[in-house]
Every structure is written in C-alpha cells, then in structure tokens.
1. Between P, Q, which one scores greatest on volume of the Cα convex hull per residue in Å³, for residues 59-106 alone?
2. Have a look at P, Q and say which one yields 33, 21, 13 for semi-axes √(5λ) of the Cα gyration tensor in Å, as calculated.
3. Have a look at P, Q and say which one yields 2.7 for distance in nm of label points 7 Å out along Cα→Cβ at positions 11 and 51, as calculated.
4. So helix-only ellipticity at 222 nm (-39500 (n - 2.57) for each DSSP H run of 4 or more, over all residues; to 500), computed for just one structure, reads -29500; which one of P, Q is that?
5. Relative contact order in percent (Cα under 8 Å, 6 or more apart) was computed and gave 23; which structure, P, Q, did it come from?
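We did not get these values from a lab; they are worked out from the coordinates using the rules stated. Keep in mind it's a predicted model, so treat the numbers as computed, not measured. Cβ atoms are built from the backbone, for glycine too; each structure is taken alone.
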Structure P
Amino acid sequence: MNDTHSPYKSKGGPGRLAGALRYSLQGLGAAFKHEAAFRQELLAAVVLIPLAFWLGNTLVEQVLLIATVFLVLIVEVLNSALEALADAITLEQHPLIGRAKDLGSAAVMLSIILACIVWLAIIVHHAAA
C-alpha cells in the first residue's frame, strides 16, 4: 500500500474552510452549467421549498419535505460527478462504465421516488385530516 499523500489533499487549518467552500461553489456552478437534469431539479426545488413551508404543518413535516428535495439534488450531483469521471476515462462503450452510469441514474430515480412518497404522504395526511 502506498503511504504517500496526495499533493492535492487539504492540509487543514482555517484556510481549508475557504478552499472547501470555493470548491463546493465551483461544483454547484459546474452542475448548473453542464447538467440539464440538475437545472430541472433545481427549478423544482425553487418551487417546492417555499411550498414545503406552506404545506408542512409542523417543523418536522417541513424539514422532511425540504430534505427530500435536497436529497434529489445531492444524488444528482454525485451522479453527475460519476458520469464526468467515467467520460474522462473513456467515451467508448464499456460494460462496467455503462453499469456505473446506470447505477448512478437508478440512485437519482430512487431519490425522486422517495421524495414523491414523502410529499404524497404528507399531502394525503392533510387531506384526510
């Protein structure tokens, strides 16, 4: 096993936070610029997050509604990172890269299904009350 540390790895300290924030914002910017699915999900988030404050009767309901929206965005960013890395390795058809991309897409789909289940459960709960 190789003990050498990556020269790109953070050294820690207060400057690490500024660097981490900068890289995170660059990542969000890249997702917005290059990923149509992320832009679509972000548009949904802009609509759904304010709606969560109106729809959720309790703080827990509001947090659940908002958390599922954020989960979709998080999984989409991770899926986009996986796809970018796979494309950097090769643009040719490869069964393992195809599988990795399909698995990432499945993760996005599952997060969207979870969000729909939570939103529908809270809506049905309020409609029945």
Structure Q
Amino acid sequence: MKLISTKMCKEGDLGYHDNLFGGHMMSWLDEAGATMASRTCNSPRVVTVLVEKMEFKRPVKSGQLIEIWGAVRKVGRTSITLNIEARRHNVRTDEQEIVVNTNMKFVRIDEYGNPVPISERVKRKYTTKKKEK
C-alpha cells in the first residue's frame, strides 16, 4: 500500500460522542481515493461509482493523525478499483491502527461525464504487478 493522504482530526470534525464524525472520514477516503485514481489513470476526471462496506473499527479523537493508504486492486476497461485504508497514527511511537478499510471503484470520464477507456499502458502496468506477486 502507498500513503496517499494525511489528515489531522480537529474539534470541528467531531460528532456527538467526541469521535470523528463518520461522514468526514468517508469524505477524506473519497477525496484520497479519487486523487489516487486520477494519478493512476493519468486523467483529471474520475468519479466514484461504488464504495464497498465500511466498518469503523476504532474511534478517532481530536488531535489524532490519520494516514490514508491505497493500493490498486483491479483496472478494468473504464474503471479502477482501489483498496483504501485509514490508519490512526501515533506520532510518538510510529504505531498505527486500522480505523476503516474499504474498496472503492472509480470510473474515468470525459468532459461530458461519459466513461472513457483507461489506457492499455496503465492496464499492463497493473496486470504485470499483480502477476509478479
């Protein structure tokens, strides 16, 4: 997995029980995933089409650092599926705990919102990596 974003939980991000509001985490994951999908597909235009199950495993408190990691799972004709993971990072010990992990699917689009094929070069790169593992 590759580090794709870092966030600091602030008081304004908290919900009723003084934990990070789940909607903020979902937004952070979507933004980080879209950024990774865009870079991977060499396209400034990608849209989220699917977010798989999200199970929040640990709370996040104000002042805690969140690292968002991603890995390419699959590259299709017009879509890319990423595994996205948020980890609570302890800056004193460098220990990390998974807060949430999910798979997200993005589609490459043109300026009108129509699906556009992902380049064969990108597909080959990730098919080759998968075979090497």
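1. The structure with the largest value is Q.
2. So the calculation was done on P.
3. Q
4. It was calculated from structure P.
5. Comparing all candidates, it corresponds to P.
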